[in-house]
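A.B. asks: Just below sit the structures, each encoded as structure tokens.
Read-outs throughout are calculated quantities, based only on the coordinates presented, and are distinct from any laboratory measurement. Keep in mind it's a predicted model, so treat the numbers as computed, not measured. Cβ atoms are built from the backbone, for glycine too; each structure is taken alone.
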Structure 1
Amino acid sequence: MSTSGNRPFVVVRLFEATSDVDSTFRMFSEDFALIYASSVEGARSAVERAGREPEAQYRNAVGEQITWSLKRIVDIAPVLDEDLSRDADLYSRTFDRLEPYDEITAPDSAATD
């Protein structure tokens, strides 16, 4: 995609993996992508058009068919620093409750502060 006249946006996508054998198996992946568009709406359109590209199917080591599919677009935001030729801040979000974040980011659920 040409970047001429477009701005960089960070796109946060949520993917889900399922198994054809184990209906209780679910795994999720939060992916960050950089997309160039003239507006948030343009970025959303581009993501929706191309959003299914990373979807994949494969057989795992025990023969199950694993399917990764786009679950949702979580966020689209302009990058914080558009000069990507050097170290730059790309994305930030705020939230008012730490507990849900801790549930998915804690290296060990038994760990304490």
Structure 2
Amino acid sequence: MSVLTSGSAYSVDTYGVFQWIGGSWISRLQTVKNTESVFGTGDDNLFVTGVHGLLMHYNGSDWYEYTYLAQPNVIYSGGWADEKQVFVLGWIDGENSLVLHGKNPAILSGK
């Protein structure tokens, strides 16, 4: 589970992302790949990681999947973001560590 500075709480289950609103969990994303984590800086800057290289970003209105980073032998297990950068952690073939680092898409979109 991830609680953001905005006070919003998000969690993942096997195939999706949920937000805690008004005393219950509301579905925010359904996937066909297993999800591992959700993190971000606010309701308009969320990241979701998972198996087979699942990495997605939510800008407050649309989800974007980084399909060019998806590979069957990669699991992205979590990460960290601030307003300018993002780190994604994972492993390849279950044994080799992997760290991705880049600019936060939120600054590119102006959100």
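A.B. asks: Could you tell me which structure in 1, 2 was used to calculate distance in nm of label points 7 Å out along Cα→Cβ at positions 49 and 73 as 2.0?
C.D. replies: It traces back to 2.
A.B. asks: Where does the value 0.7 come from, among 1, 2, when distance in nm of label points 7 Å out along Cα→Cβ at positions 33 and 65 is the thing being computed?
C.D. replies: Answer by label: 2.
A.B. asks: helix-only ellipticity at 222 nm (-39500 (n - 2.57) for each DSSP H run of 4 or more, over all residues; to 500) computed as -4500: which structure among 1, 2?
C.D. replies: 1
A.B. asks: Upon calculation of volume of the Cα convex hull per residue in Å³ from the atomic coordinates, which of the structures 1, 2 produces 173?
C.D. replies: The read-out comes from structure 1.
A.B. asks: Taking 16 as the value of relative contact order in percent (Cα under 8 Å, 6 or more apart) derived from one of the structures shown (1, 2), identify that structure. Show your work: numbers first, answer last.
C.D. replies: Details: 1: 29; 2: 16.
This value belongs to structure 2.
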